[in-house]
1. For FRET efficiency 1/(1 + (r/R0)^6) of positions 119 and 399 (r between Cβ atoms, R0 = 41 Å, to 0.05), the calculated result is 0.75, so let me know which of P, Q that is.
2. Given a value of 15.4 for mean count of other Cβ atoms within 10 Å over residues 111-118, calculated from one of P, Q, which structure does it belong to?
3. If we compute volume of the Cα convex hull per residue in Å³ for structures P, Q, which one ends up with the highest value?
4. Kindly point out which one of P, Q the value -6500 was derived from, the read-out being helix-only ellipticity at 222 nm (-39500 (n - 2.57) for each DSSP H run of 4 or more, over all residues; to 500).
5. For FRET efficiency 1/(1 + (r/R0)^6) of positions 375 and 495 (r between Cβ atoms, R0 = 25 Å, to 0.05), the calculated result is 0.00, so let me know which of P, Q that is.
6. For relative contact order in percent (Cα under 8 Å, 6 or more apart), which of P, Q scores largest?
Structure P
């Protein structure tokens, strides 16, 4: 059912009763004006009682010799959104319609009709009112149908595409579904022979269907927004009704109805609002179920990664209940946002703000799914924990390489989203589910060590940090302090006295694998400046920092210094 066909237009009224004998004298462009009432007008100041959408009948008896008054009457009617004017008994009460009256009706696109002399008012009023009442009855039936169909969608727990398809059948116009960023995720059209819907579907399939401009798309103010869209190539201008699928002030998506040239019928707006409310209810239920599943998964993950459950059969069975195949999980990867204090900020209801909340978490989830659907991802505050799926029979080296590759994809997915960096720790390989807690602890350890040694924003396999673990155990000893003082002390003292940066330069030189070009780029200095500093370092130390055993001792002291 096309909801717009429930309203009576002047064009359709011309097929009723005595109006079939009427001639359209002017205003042909306005024949799609809506008729809601039919009445008689014979006094000059009747415009005070205009309410809009009337089909007026008149003999122009009081204005029969006043073309200017007739023009003013047309202007009042158009201004008050009347539907049309039908002139009765033209030969009985007056001359032919004046040319300026006809011209004004054409200018205003206001239908001006002329009835035959033998047509009585009642021959027009009765059939038109009968049709209006019939259409109002159909509107009532339509309202009941909206309620029945939308209630059925709720009871049957239908998804967004089913809701859009049902709305499409109700209103007879294409319906599109969008995410919260207005990206089109689905389109429901009518029959295959519907050229309008087929054109929209073709544009959508080619990713060329334009997205309506909605101003502030993050605002939930206003039940339904009306805008226009210009189709590519044809330049056809369409009216689009859009409504957010929202709960409170949170928008989860959009639903839009695409129209032709007609103004939207009020019932179309009602249908769209009802469909969006059903969609919001569906999303609330869906998210409640999803959150319950995630909570169960997080609780189980805590038990497993804290080593509470020691039995492999129990872990495998419980993993199966939450949809995880732990038999193929051997390495834990943790991605953590480098936030101040490395803490997750919490807001009301315990929901995380920042970190991997919202869009950032969605990007990480998309990257993990794209790498392997069998990877297990759990988002928690500013941490993303992944149990890496490894093929049966894969070698340890292959498993580690897969973990590093996944870490790179996670990092690449969130590059450019916000100012924060992310540090990723990769745990050790473990043969059994009951030992995955060790991989988790190693991944955490890798993040902690890596931040202190290399700073934030790196991918850190624990197996590459074993030497630094040993250095950390030595860092607090007197011998470590003596080594740092004896090797780096002269440079520290020189920097303190002269305001130089020799110690920083030496550290950058080793970090850059003793490449003059890379060191200069890292420090943002000229290569001649670097050459001068390296010469000064040799002078202060009394030895070449690139020669052994001085090189080893200096690098060891610099590494120990990071833990002091």
Structure Q
């Protein structure tokens, strides 16, 4: 048992802070700092009104910061402030849960224990991530955060609850109890229409920017409840003036776009210069008349589905190709032909663009994958999941070196793979962090015995599971898949794959691209005719060099022209190409 100090009347003193801070905390002496988190009746009712489950099963957090300029919950990140997470079950209105180092299952980051916090003044806040129960078609029952319009970001997700901020003086070597009341609930980002749902948001249409949302029968069947996918559609400048014209589509893949238009198109006069420049281009006679589409496919694991069919995430590849795209082609005047559908995206979107083209080669006419997530799992960032024993460390006889996860262009390391995995484990175990490593395990991995994704490695030690790695290779290693299936895929993919990445990509994604290029360059009958471009001292997310402005980087306006030229070249004889002129 820890010793208690005897020179102070109270071991933790809480001070009211105007604007952000709630009332003064009444502290009782205890063996260690304890935080009693109460769900108020008003908050419980607000959660229920949004259609979420009460009593609440989820995860409660206590967040500490020395910075009073923002709420603590908005300072949580891999390089952010200390926070502690604990699973809760059946938390009803008026009930409390105690967060302390003695609580079974407590996880903390970057400091593992509350007692590790240095003595001093802190601003502290409680937060509750609300889970939904899913009775999945495979027979498993899972508890996960249901996406409510924010793109699977728990810290700003409608329906999640948080407390007022308390200012306190903390001596973790001593004891005391602080009560934090979850009295606030995050409201919907946009108004929910009559009969509507929070899922995928409810942004409002503009003149050229349209938003659609549909119930996906395939994904709904998989998850055992209604599930939705949506799209943000940017129309060409004269779409409404030419009712007989039809247009090709650039499908932009990537993270949850929310209410943002494709390519960042905006009518706002105070938009950043880059956005204004693209708007001026799009509305000018210089722009090919194409339609651009981004996809809203946030799900219980992440802000995007990775656009493939997955044992854990669901049949999103089929949902996009067989449900969403036909609906778009029904609602808008789109040329419904493979040559008139191309894909592009960066980072996660780069992987998605390549994967959709590779797994649905008869549907799309070309893909540009910029700085794609790992396309060869021999370089899963810096981990070879087939040969390395441990993901977190490179072992030598007398030295163990932590593998970095993110670097700057000059080579300095921001944090390691072990750091980032510890952060995600604190946000939510069982791939419930909404983070990068969690979604990779969910998309690429098999279902584990408990229904959650089987981890590729031990989350604490980093020891790699060879059986899970073999599953990843068989299903989602894009380079290996191309090599194994080139006889069938080659005639459909030749000349359609285009990759660009910086040679100092923040997440070392260039390494896997080198392996993909080597593999595709070695293929014949037919040759791949894939293009690869590497940016000297370019980081994440570089999209290529300009063909029109030597020495400068490609921008979106030039890419639209490049993609339009590609589609026009591959159009069948006699196709109407007035959109390209």
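Nothing in this text is a laboratory measurement; each read-out follows from the coordinates by a stated rule. Quick caveat: nothing in here was measured; it's all calculated off a predicted structure. Cβ atoms are built from the backbone, for glycine too; each structure is taken alone.
1. On the way: P: 0.00; Q: 0.75.
Here the read-out was taken from Q.
2. Q
3. Details: P: 249; Q: 173.
Going through P, Q one by one, volume of the Cα convex hull per residue in Å³ peaks for structure P.
4. Working: P: -15500; Q: -6500.
Computing helix-only ellipticity at 222 nm (-39500 (n - 2.57) for each DSSP H run of 4 or more, over all residues; to 500) on every structure in P, Q gives -6500 only for Q.
5. Of the options listed, only P reproduces it.
6. Values: P: 9; Q: 12.
Going through P, Q one by one, relative contact order in percent (Cα under 8 Å, 6 or more apart) is largest in Q.
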